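> Just below sit the structures, each encoded as structure tokens.
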Structure 1
């Protein structure tokens, strides 16, 4: 028996790259898949059906409130239920902050952050109504997509990083709020070679070198799907509110903001006292690191 026999999965941005691999992987585990994409949704559906799976295309804009409602309705009207929502849709508008214009900022925040909010809100609405009935949805799941840029930073991607950091924060909060409905909410911060990463020369070269030396295609977006498929399954009922780094053959738990070294007194601080205390606390704290765990300047 496959992990997702009879379960209905909506995946946004599934026309190519990581989203397409998600869709194929879910279908191979028995899921009925709603493939959302403004572009190549039909191509992904054709690949799934060619393998004997069930899928339907949806081309609504996930950042549009009514479009997101139609997306969730596609799952309900076509397959009669909804068990899993994978928020994956995204775009890039990279630019150093001093050269970024408001449209670049708004476009990225809209697609990534609002494009996570809108489908999630409609999905939760359905699950909440079903929870009031004698037939609640079995093991509802949300998997969001953050990014190493949102967790660890990357110059030239302030808009993208801000959106992805917000998605990580949203994941943690939703996990708390939706636990009473039996909904688990987790996120991944993936790294893979896709159309969105094609311009990252150093990363592309590194992945190509690994493939040449080991034979393992570490940059393949197919590497990202297995953790998502498992986290969305009934087996993952005890895991919620977590963000996972996923890259090649590496899976790790991202440990977010936590209180570090501190000092407290029972009266207000003066600026002069802060000047003595903060440098000492920073020196005691763990250094900021990138996604590979290397200290950042």
Structure 2
């Protein structure tokens, strides 16, 4: 595969579902002249319950659609896929640039807070794989990293319950054991380690007060700008176009999308695409 020099090609954005639309939104704001092609693998979500090999297979399979359609860069807007499959995606599609969401989040947290524990709010699967802890430990071995699972927040976000007293009460109850564990130690920052969580950022900030709440998407967007600029791939056009694709449930995708994008789309704006899962033939053990 050769690196495209076509500046008008879109930036491909991939997620296992709809949470990655918060990343797309940040990219749209940061790169107003760029075109985007978003793919949500809604037929096979959630990725977090799958084995690492299955996540790699699904991610490679789905991103082949984006690459075949034509993109000049890939953004993996899924924490699970970034944690498990980023290396495989970079190797498969090189020299096409492929960026994930985890490293930018780690970098942002270190830039905003020079000392003190970093709290990563994530899904159970992301916390289980310690993706943020591992990269933060490599960048700043002396820092304490606490990965705190908040799976319930995913459901709140998808139902559009993003603000108000009830939402803040739920967030407070989810974080109360964390603050009890920390005692008198104040977190340096709270890093949103799930792409669903930025829609709850305002409510979360009300709950945690002056503790900085970090959305990695903004640092990721800055990295995309730097990358495209270095390769002379920044688009000069004035009209931004975004295409949406999903592998199942385009009506629900369109309905829920407004919460994450900040504007409405219809099911007619979403193309239904088919993924062909990798079939692995198991070998029977030789019992002779």
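> Once relative contact order in percent (Cα under 8 Å, 6 or more apart) is calculated for all of 1, 2, which comes out largest?
Max of relative contact order in percent (Cα under 8 Å, 6 or more apart): 2.
> Now for a separate question. By the measure Cα Rg over 2.2 N^0.38 Å, tell me the structure among 1, 2 with the highest figure.
Evaluating Cα Rg over 2.2 N^0.38 Å on every structure, the highest lands on 1.
A short reminder: the numbers here are calculations on the coordinates, not readings from a lab. The shown structure was predicted, so the numbers you read here are calculated from the model rather than taken from an experiment.
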